[in-house]
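Have a look at these structures, which come just after this line.
Computed from the coordinates by the stated procedures, all read-outs in this text should not be read as laboratory data. None of the values given here were measured: they were computed from a predicted structure. Cβ atoms are built from the backbone, for glycine too; each structure is taken alone.
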Structure I
Amino acid sequence: MALPVRTNLKRLLRFIERFNPPKRFFCSGTGTGNEEPPAGRRVFSGIQPTGVPHLGNYLGALENWVALQDQYPSVLYGIVDLHAITQPQDPARLRGNILDAVASLLACGVDPERAILFQQSQVSEHAELSWILGCLTSMPRLRHLPQWKMKSKLKNEGSVGLYTYPVLQAADILLYKSTHVPVGEDQIQHLELAQDLARIFNGRFGFLFPEPAALLGSTRKIKSLRDPSSKMSKSDSQAMATISIADSPDDIALKVRRAVTDLTSEVTFDPETRPGVSNLVTIHAAAARIGVEEAVSRARGLDTGVYKKLVSEAVIRRLTPIREEINRLRLDPAHLEGVLARGTRRARELAAPVLREVRQRVGLC
């Protein structure tokens, strides 16, 4: 019986490491190459500047980002604009989206005093480390990752940047010697590539990169309001499918009212047979900060039409302060640019010595 591709790939990586034993490089000021992992814990995550985040982004990731600031001594959040240009972008709109991303993160509670908030493209070490790691990565390893399979299939083609996208992701993480990465389940394979590349680099050139661990959020995935079989997405072409965190109360109420449900009026939580209603329960529970069971209990005796009003009220209460803060911050782009510039300087201060060490170990200097 043939082994799964993933198993064969892992065996191949072990084979490579076996016949490429660790090398010790003695460079001035770089140590012996077998130092222990750093004692501190560091979180890294990134968000693409593709417009104001939607409700799924907030409940599934950004809310957790805010909490991580109190749980870890070092936290970095990148506006990953290099990732954004794997798809065609209007330059003026991209610049605006970068500032919108900063405003959105600040409004959600990211604190630039407790987290380093920076612009990926302004830290050139990301691109250089990505090239070096790309030279340690095989084409079959990338071909089976979900980013390439999904997006190249949609367009029946794909750019080189899209193909090597996961290597840049790995560079983003490893450049800061990150120990933890908050990810969704659909990104686990990409994080595994970063773990594999950390092992390969450490095996060839001596220990430098800790293997980053996944931080999986507890919030269930928020689905499209018009197609509950797929997740909520800014790229969804269907009107009324996605709630932006900057939507007005009227827009939120209308979108929830138009959400797809079945013909049964009772509210239950059964994602397999009733995905539409279950999605509303998930949104209600997350927005109201209650459990799914409590959300269903509060819906007892209500038909789905009345329950939709309850859901929209919970979402409006949760998002109104965020929307108001985004609108306030948008009025002061100089402030947003200043926050980003300061964070980028701090990120560069961390990245530069790591890349210098990489270059020395690889033999580039």
Structure II
Amino acid sequence: MNFPSKLLGKLKDRQLSNTLRKLSEVNERELVDFSSNDYIGFSKEESISERSAKELKRLEHLNGSTGSRLLTGNFLIHTSLEEDLASHFKAEAVLLFNSGYDANLGLLSSVPQRGDRIFYDEYSHASIRDGLKLSNAKSFKFKHNDIEDLRRKIKATSGGGEDYVIVESVYSMDGDFGPIEKLVDLSIELNFNLIVDEAHSTGVFGPKGEGIVVEKKLESKVFARIHTFGKALGCHGAMIAGSSVLKEYLINFSRSFIYTTAPSPHAVLAVKNAVSLLPKSKAPAKLHKNISCFKAYIIHFKLEDFFIESGSPIQSAVFGSPGKVKEISSRLEDKGYDAKPILYPTVPKGQERIRFCLHSYNTAHQMKEILYLLSTFV
């Protein structure tokens, strides 16, 4: 059977622009990790896996949940985890989803209605944008972290219906922070519902890894929060935190929740044990120390002009050429370091970069050496 020529043409375009993606084998060789989202090393934390395996043996279903939550897949461990998460993340209620992508699709496709408006930051993640495409509400983009542009856009499109604004607390490509406090103030002034995606702040910020909204004590002022478990928590899945009414609504109308198999018992137990470890873990504090150390080495090696200002584990050096960032990444790999190139369309053309993801387990020597190498390559 012949593959459609239009699709072959799209692949050819990627090849010609040097932006064709390929899968690589993880751990094919031992590389120092400056690429994964395993910010505090929980994906390798033996106490989480050992405790989860022990608890799993007590359950009737060891491998799968057998169906959707509304049919045969709703076990005590699911509801118990949601209660634990609601307590930990200071929310009235929490609903589990299979991934952050599913959570954003499920929320944005079901909650905003026809006649409503959704305003989203131009740097919003692909899962947010795909959720907007499934919504019956009209969506409007505003300039990144620009409160005044958002204000103008809301006032210019005033009318009936509800207004929703969705932002991220930490942006995945630049690593900078959303202006959550200013957005909360604006939500009170202009009467809109604020949604915050906390994917990259979960487990990293907040007194016990609850995210930036809780760190700033604003959880009661935010309509919904999306937290994912596949980054700092080292597990899989996601949750939406909000009111009890929001949870009931999502159970009834969120298609990515209703029409999918529930998270497996193992996935649920892993999240439970990861969250229970957060309050006593020293890894988040070590991560923040490493962020400060890495930023100091950026200055030491005079690389400030390349790096986007960021106080998060995501530190991006922009070189503006797909060929250049691929070459730098390859040369770093030859020296034993894994730092991935980020290409168009993940970032705009001319904004191609090396994204360095920092971890609690990176050493000062590793951070110094990788930035030294970078300084010799540019």
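Below is a table of values for the structure above.
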{"item": "Among I, II, which structure scores highest (criterion: FRET efficiency 1/(1 + (r/R0)^6) of positions 160 and 240 (r between Cβ atoms, R0 = 35 Å, to 0.05))", "result": "II"}
{"item": "Structure (I, II) behind the derived value 25.0 of mean count of other Cβ atoms within 10 Å over residues 200-207", "result": "II"}
{"item": "Structure from which -12000 was derived, helix-only ellipticity at 222 nm (-39500 (n - 2.57) for each DSSP H run of 4 or more, over all residues; to 500), options I, II", "result": "II"}
{"item": "For 1.17 (Cα Rg over 2.2 N^0.38 Å, for residues 168-215 alone, calculated) the corresponding structure among I, II", "result": "II"}
{"item": "Per distance in nm of label points 7 Å out along Cα→Cβ at positions 88 and 336, the highest-valued of structures I, II", "result": "II"}
{"item": "Source structure (of I, II) for mean projected area of the Cα convex hull in nm², for residues 232-343 alone, computed value 11.2", "result": "II"}
